[in-house]
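Quick note: the coordinates plus some simple rules give every number you see, no bench work behind them. What you see is a predicted model, and the numbers here were worked out from it, not measured in a lab. Cβ atoms are built from the backbone, for glycine too; each structure is taken alone.
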Structure P
Amino acid sequence: MAEPSTNTGAGASSGEASGAGVWLVLVVACAAEFMVVLDASVVNVALPTIEASLDFSPAGLQWVVTSYALIFAGFLLLGGRLADLYGRRRVFLAGLAVFTVASGVGGLATTPAMLIVARGLQALGAAVLAPASLTLLTTTFDEGPRRVRALAIWTALASAGGAAGSLLGGVLTEYLSWRATLLINLPIGALALVLAARALTGAHADTPASTADEPPAGRRLDVPGAVAATVGLVALTFAVSGAEERGWSSATTLGALAVAAAGLAVFVVDEGWWSRSPLVPLRLFRLRAITLGNAAMLLAGVCLMPMWYFLSLYMQQGLGLSALLTGLGFLPHTLITVAVGAWLAPRLMGRVPARTLLAAGCLIGAAGFWWQSCIDLTDTYLTGVLGPAVAISIGGGLLNTPLTTIVTSGVTDDDAGAASGLMNTTKQIGGALGLAALLTVATTTTTGNLEDPRQLVAGFAVAFEVMAGLLMLVAVLAAALPAPRPQVGVR
């Protein structure tokens with residue numbers, strides 16, 4: 001059966017501008033995505049200081065991280081569709097403003113409840129901001145080498161955000177205060193708002209998407225679908241993020257999974273049969289790039305996102321490094337990923353098919369994870385982390401750009417936000433599911449006492465082996481992805 005049309009609609013809705021204004025859009029979009037990813041991890045190193053400063057209970061402290069993860073994952077699909085319906089400029093600026101103000105409130109928090117609520121509001125802004133930033137790129141740059149270059153920079157900075165969060169969190173907490181990990185977003189967000197207000201002008205940024213066969217009255221927010229998706233995704237994230245502590249067979253976990261299944265089932269029915277303006281039109285899944293690309297994104301997220309958690313604990317509890325040194329230990333991951341993803345990958349995509357480059361990146365990353373699985377308590381940072389870091393970062397840098405390009409290709413401007421929200425949701429759910437599943441693997445293959453460094457290393461070694469196997473599976477899946485149209489090399 002023939003694939004649906006891959007017309008991007010750019011010529012009708014936006015065209016592709018040229019000059020400094022277009023690249024200012026790229027700067028704004030990348031800055032927003034970097035802040036979103038950074039804040040998912042920047043407070044991790046500061047948690048012990050936060051606990052003492054605000055008198056958190058041990059059970060309550062986890063919600064500083066969990067509240068962000070739950071709301072971010074739950075509202076991504078809704079955030080993605082908002083940009084299609086109400087205009088990319090308006091939605092982007094609103095998300096950025098909410099995120100920035102919430103960061104300030106969190107940095108000035110005087111009680112645990114105030115900080116947790118602020119983190120939740122941060123995540124709400126982030127859930128709007130992340131898909132909107134990607135939508136800006138896919139509707140500003142037509143498919144071709146300029147879009148590849150823009151997406152390469154965007155994905156590289158997004159990948160580096162997690163590592164930068166650990167490094168920046170350690171430095172700010174060590175030399176200033178845990179509050180600085182949140183307050184630093186105020187000047188960055190204010191500058192981004194000023195630049196965004198200047199850069200996001202013109203039809204491609206200000207006007208809600210439209211289609212020839214859908215009147216303005218039909219462009220309504222799918223409230224039932226939004227509620228069902230949000231309830232389902234929040235329940236799923238809650239279930240898997242706490243399953244290691246509560247147990248997979250606990251009533252709380254099973255109840256949350258049941259709510260998740262019901263919410264997502266209602267969402268699918270609503271999208272396919274009830275809604276006249278669905279959050280994620282099911283027609284998108286007739287595109288192999290969307291269906292198989294998001295499957296690959298899910299599996300890659302299972303590996304590349306939990307990696308930061310396992311390596312952070314290994315360096316601190318296995319190698320005995322301080323929080324600051326652990327943050328510095330992620331520098332190779334950050335620098336190599338950015339260099340390969342932003343500079344090398346788009347140049348190679350001018351000469352090598354995207355799916356071939358994706359497969360090569362997966363195999364290199366898989367080799368790095370297998371190397372990382374050889375960890376031992378007798379290792380040092382140089383022997384146990386640095387070598388695998390080079391291979392994992394090269395692989396991640398090579399696979400992220402072609403995968404993001406494939407998953408966002410062949411989509412009209414009217415559905416760009418929906419596709420962006422779906423991609424971000426897939427990645428986040430992959431990370432959440434992956435961390436829960438890999439922690440279960442790590443504990444069930446040992447005595448379960450990961451506080452013992454020997455058991456921790458043994459369990460983490462098995463987790464890294466599983467990551468290697470999953471990336472090899474993504475390499476196989478890459479062969480089934482559609483071949484994008486030939487491109488002129490990016491200089």
Structure Q
Amino acid sequence: MTDIGISPRQAVPRVDSTRLVLILVCASQFMVILDSSIVNVALPTIQHDLGFSASGIAWVVNGYLLTFGGFMLLGGRAADLFGQRRVLIGGLALFTAASLVSGLAMAPGVLVAARVTQGLGAALLAPATVAVLHTRFTEPNARARAFGAWSASGGVGGMAGALAGGAITTGLSWRWIFLINVPIGAILIALAWMALSGKQIRNKATLDLAGAITGTAGLALLILGVMRTADHSWASPSVLGAMGAGVLLLVIFTVVQARFAAQPLMPLRLFGIRRVALGGGMLLLFGGIAVAMWYFTSLFLQNVLGYDAFHAGLGQTPAAVMFLVIARVAAALLPRIGARAVLLAGCACLVVGFVWLAQAHAGSAYLTAVLGPTLVIAIGIGLTFPTLMATTTAAVSDSDAGIVGGIAGTANQSGGSIGLAALAAVAAAGTAHESGQSPAVGLATGYSVVFLLAAGLGVAIAIIGLLLPRNHIDS
């Protein structure tokens with residue numbers, strides 16, 4: 001059996017059950033990703049009930065995504081400095097309290113503020129779960145299985161959001177898409193209190209305040225600028241202003257980290273670790289692949305084949321199940337054949353699946369034109385995503401596990417935001433070229449271009465993956 005090369009770490013006293021820890025981090029990741037998508041179907045009902053404006057209702061989603069992506073680096077470093085248990089429980093408490101306020105909100109401003117706070121809780125929670133996996137599962141096989149389960153739980157959360165949002169809104173009330181988090185969050189807080197008891201790995205360094213301000217604000221403004229492309233052109237002042245300010249702050253952040261910070265928020269030395277640098281870049285590209293698969297496939301089913309939102313979700317369920325299965329398979333393969341081989345196999349499936357999906361058109365049958373290729377793509381995602389996460393986070397010390405988890409999460413989240421905006425623009429441009437055809441034909445053409453570009457992202461990840469060592473993660 002080939003060792004994937006995760007070097008031994010300092011032992012952490014374990015008065016907890018590893019099974020409980022795995023349940024805790026998987027359930028936390030599921031809840032965080034679920035709340036990225038569950039609200040989408042309920043937006044029209046929320047707008048009507050609370051009196052949102054047409055532009056204001058988007059902030060019920062964007063407020064969450066903005067703070068989730070913008071504060072993840074800060075959340076990751078906080079886990080290193082103040083302890084994984086403390087930050088994870090704090091993130092859960094903040095997320096749960098904000099969910100309660102969201103469910104009880106009677107005014108638009110209250111709901112948006114609560115969703116922003118929810119995103120902040122998620123930004124603390126998500127990298128802390130990665131850090132817990134890194135430090136609690138030190139044996140190579142166990143770590144690979146843990147990352148496979150964690151990755152699968154996030155994928156299921158994303159898919160479950162579309163189905164659960166519609167069912168809860170129709171059967172109960174939109175308020176329950178938030179209120180349901182309250183008992184779940186309370187249970188997870190109690191579980192974290194028990195499962196993560198014992199000595200916690202903490203740094204004695206102080207938080208880099210200048211880095212925290214410039215880095216967090218820069219990421220938030222950059223993501224805000226990308227989000228604004230949904231309603232404005234890329235050349236509009238509102239988009240360029242936000243993105244320009246974000247880039248400027250990130251440049252300042254980099255200078256502060258390199259020259260002035262005694263205890264940097266994001267130590268640049270981490271990017272001297274080949275797997276952190278390459279893994280972060282590949283996760284950035286992978287964010288676009290995930291958007292192409294789940295978001296644009298759903299649009300194809302609805303806008304081209306005429307499915308409603310609920311049945312579009314059902315149409316993607318087989319792929320979600322395949323992803324669950326293959327993520328566990330990837331966990332078994334990693335210790336045997338190494339990260340690079342698993343990654344390249346996953347990329348091959350992504351390229352084949354997206355090229356196949358790009359052939360779908362307005363007269364296509366679901367089974368051959370959508371189900372077949374999405375199952376192949378799901379195999380690719382199931383092999384690729386847990387491998388990228390395990391690869392990126394493995395070659396670092398326990399004291400940097402949180403910030404590397406934040407880097408990985410930020411790269412993936414930012415890649416998804418940028419990918420959504422860029423691919424939506426490509427789809428619109430491709431559709432415009434078919435303006436003389438029926439709407440379904442024109443839309444199918446635009447989506448085909450998106451799927452071909454996603455195949456190109458798979459090729460790019462494979463090329464970068466060739467730079468990884470053949471077997472050993474800590475090389």
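Here FRET efficiency 1/(1 + (r/R0)^6) of positions 249 and 281 (r between Cβ atoms, R0 = 35 Å, to 0.05) was derived from just one of the structures P, Q, and that gives 0.40; the source is P. Taking distance in nm of label points 7 Å out along Cα→Cβ at positions 129 and 457 as the criterion, the highest value among P, Q goes to P.
Ranked by volume of the Cα convex hull per residue in Å³, for residues 97-224 alone, structures P, Q are led by Q, which has the greatest value. Between structures P, Q, the calculation of distance in nm of label points 7 Å out along Cα→Cβ at positions 105 and 353 yields its largest number for P.
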